[in-house]
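Multiple structures are listed underneath, in structure tokens.
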Structure 1
């Protein structure tokens, strides 16, 4: 995946995870909340990966 697609996928996972956590909290489902938190964390890692790729590409392009 490229940096842009990593960041987009990451944001989508973050939002889906937050929604899942909210739903889990609303219905009192701790497992759903935990899965939502994990999905949100996965999204944050994907966004960071995309930003890192972008930064590395910027350094390589300048050399």
Structure 2
């Protein structure tokens, strides 16, 4: 189990890493071999990222939005 993250700095670090992984995945998809499963994996990653962003919002409100 991973350690909870609560600060804006930790949240942004997490998001940067996740966006990097998504970018690597998309960049690594050969257009002649990509299939629907690849799109579904990408969609799942983006859905998970959106869930995480929603989870981060209360912490940001508690810390102030500056």
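Just so it is clear, none of the values below were taken in a lab; they were calculated from the coordinates. Being a predicted model, the structure only gives us computed values, none of them experimental. Cβ atoms are built from the backbone, for glycine too; each structure is taken alone.
Of structures 1, 2, which gives 13.5 when mean count of other Cβ atoms within 10 Å over residues 7-14 is computed from the coordinates? Intermediate results must be reported in sequence, preceding the final value.
Details: 1: 17.6; 2: 13.5.
Of the options listed, only 2 reproduces it.
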(request) Match the computed value 1.22 of Rg/Rh (Cα atoms, Kirkwood Rh) to one of the structures 1, 2, and report its label. (result) 1
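Out of 1, 2, choose the structure whose coordinates give helix-only ellipticity at 222 nm (-39500 (n - 2.57) for each DSSP H run of 4 or more, over all residues; to 500) equal to -25500 when calculated. Walk me through the intermediate numbers first.
Numbers: 1: -33000; 2: -25500.
Source structure: 2.
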